[in-house]
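*Asks:* Some structures are shown below for you to check.
All of the numbers you see were taken from the coordinates with simple rules; none came from a lab. Quick caveat, the model's predicted, so the values are computed rather than measured. Cβ atoms are built from the backbone, for glycine too; each structure is taken alone.
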Structure I
Amino acid sequence: MEKGLSNHSHPAPPIVLVIAGFDPSCGAGIAADLKTIAAHNGYGIAAVTAVTVQSTQGVLSVHAVPPATLRAQLDALADDVKPGAIKIGMLANRANAAIVAEFLERMKRTPIVLDPVIKPSSGGVELLDSAGVKFLGEDLLKLATVVTPNIAEAALLSGMEIKDVPGMEAAARKLVERGARAVVIKGGHMEKPIDVLFDGTEILTLGGDQVKTQNTHGSGCTFASAIAIQLASGRPLRESVLLAKTYVQMAIEHGFAIGKGAGPLDHFYRVHQEPPARGVHEVPQHGMHSAAEPAAD
């Protein structure tokens with residue numbers, strides 16, 4: 001061992017493997033996932049499925065990573081690191097979705113959060129081709145611990161029209177019938193941002209406050225990766241979803257503009273909050289409650 005190096009080893013934090021695309025504006029995709037994981041004192045590793053050309057104003061084009069390269073990334077990571085959870089985002093095409101499915105077959109005991117990214121919120125360019133959408137709905141869905149579609153994605157995957165909360169509940173049940181173990185349908189773009197969680201047994205409706213801002217770029221990615229880091233930390237699904245929703249709500253409230261379009265969330269809002277006045281010491285909060293802002297893990 002080199003002189004001066006300590007042999008003391010610190011325990012590693014919870015590790016989440018992210019499989020997703022890269023957004024150069026860093027509001028969504030892998031960048032948002034890694035920031036979310038870091039904000040929860042976890043460590044993120046990542047396999048890139050695609051590189052996008054985009055800014056805060058939208059996605060201009062998608063360039064998928066060759067399937068062999070994606071497989072090599074996953075194999076190299078799996079041979080070296082054992083993640084506590086896996087988060088899947090943009091896949092780009094069926095070939096890459098199939099590579100991910102093969103990989104997940106080897107990781108069945110690991111919690112898996114599948115965010116079925118199909119089209120950007122701004123519309124336009126497809127983030128998953130039609131063959132990939134079919135494969136996701138028929139095969140990949142069954143390998144996930146929880147699937148987190150927004151209303152448009154849930155409607156496409158379930159084949160049902162969704163106009164209200166009962167429609168969200170019916171679509172969640174349909175997706176579980178089709179093989180999903182649990183589903184969270186995100187209603188962030190509804191008049192009232194209500195999410196619906198169905199774990200295969202019980203429906204849970206999660207309310208929230210509407211934040212009047214356009215700085216919500218990457219909120220879906222952030223929600224899914226927040227669930228993943230909570231699962232990697234050993235929390236059960238329901239608590240993980242509740243804590244992730246609270247985190248995203250606060251990150252949106254602290255979001256900011258960086259360009260001409262939709263700005264990002266503030267993933268590190270806890271760090272950026274004003275410190276207590278001099279002489280006042282903040283007492284660490286160790287308890288967890290779904291209705292309260294969770295302490296940093």
Structure II
Amino acid sequence: MNDVLYINSRFTTTSERVIGVEDRGFQFGDAVYEVFKFVGKRPVFLADHYQRMERGLREIEIHSPWDEAAFAAIMRELIARTAFDDGIVYIQVSRGEGERAHFYSDDLRPTVVAYTRAVTFPDAAKKERGIRLVTTADLRWKHCDVKSVNLLANVLAKKKAQRAGADEVLLIDGGIVREGASASFFVIRGGGVITHPPDEHILPGIVRDRVLQLVRAAGIPVEERPLRESELFDVDEAFITSTSMSVMPVSAIDGRTMRRGPLTPVLQRLLDEEEARDASP
């Protein structure tokens with residue numbers, strides 16, 4: 001079954017080929033993207049995702065194709081047209097199409113694409129079992145706070161994890177733990193949560209930020225600071241967060257078993273409740 005596709009103000013399906021060969025997103029990676037989940041045909045954290053996308057567009061000087069109300073209306077219609085109840089929406093906004101050149105015209109019309117994709121989110125057994133990570137060098141560009149489609153370094157890192165029988169990578173830069181290729185990274189030590197500060201080295205994860213809000217509301221100490229690689233195995237628990245994984249415990253890093261503790265399951269429950277509240281009518 002083809003997924004529903006929105007392209008430049010009209011609806012079609014992913015069976016239609018719609019991107020021009022000289023679109024700058026295709027040729028230069030001159031684009032940003034966003035991914036949000038929907039459950040029971042209701043989007044989760046939609047406003048947060050819009051705001052992150054808008055910030056990314058501003059950072060690379062692409063004109064926004066919509067305001068928040070128009071964005072929300074289009075995304076809800078896209079989901080309503082979808083045959084399945086649970087999944088993700090992928091959105092991409094490129095600078096537009098024009099004759100291939102590094103210099104670009106300031107009057108290009110952005111190319112806007114959004115489509116739905118069915119996803120099976122982790123069940124209780126997966127959330128209990130957790131995932132395995134492998135470490136690798138962080139070779140990404142130096143503006144990781146923009147959700148750019150320039151993902152080659154992430155793709156190659158993910159392939160390394162797959163070949164090692166792991167689920168995700170942990171990116172290391174000069175002895176500092178940054179994040180996963182598609183996830184934020186946290187550790188718990190002494191009853192407190194430690195995670196990388198929000199700067200140009202990491203993506204400002206939507207779930208990351210929600211989890212930190214929940215942690216602080218529960219009175220749990222938080223340190224947003226660089227974590228050294230040498231500290232990785234001197235922690236009580238570790239977990240990642242992402243739109244598709246929510247809160248997922250880390251069971252091993254580089255083949256070395258990580259401790260399991262009581263706080264990660266609590267955060268899993270709190271985030272599940274937060275998502276349910278946000279997706280409610």
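*Asks:* A value of 0.40 was computed for FRET efficiency 1/(1 + (r/R0)^6) of positions 16 and 136 (r between Cβ atoms, R0 = 35 Å, to 0.05); which of I, II is the source structure? Let's see the in-between values first.
*Replies:* Numbers: I: 0.95; II: 0.40.
This value belongs to structure II.
*Asks:* Could you figure out which one of I, II the value 21.1 for mean count of other Cβ atoms within 10 Å over residues 32-39 was computed from? Mind showing how you got there, number by number?
*Replies:* Working: I: 24.8; II: 21.1.
The read-out comes from structure II.
*Asks:* Something else: Comparing structures I, II by mean count of other Cβ atoms within 10 Å over residues 96-103, which one has the largest value? If you can, show how the numbers build up before the last one.
*Replies:* Values: I: 21.2; II: 12.6.
Checked I, II; max of mean count of other Cβ atoms within 10 Å over residues 96-103 sits with I.
*Asks:* Between I, II, which one scores greatest on volume of the Cα convex hull per residue in Å³?
*Replies:* Values: I: 161; II: 137.
Largest calculated value belongs to I.
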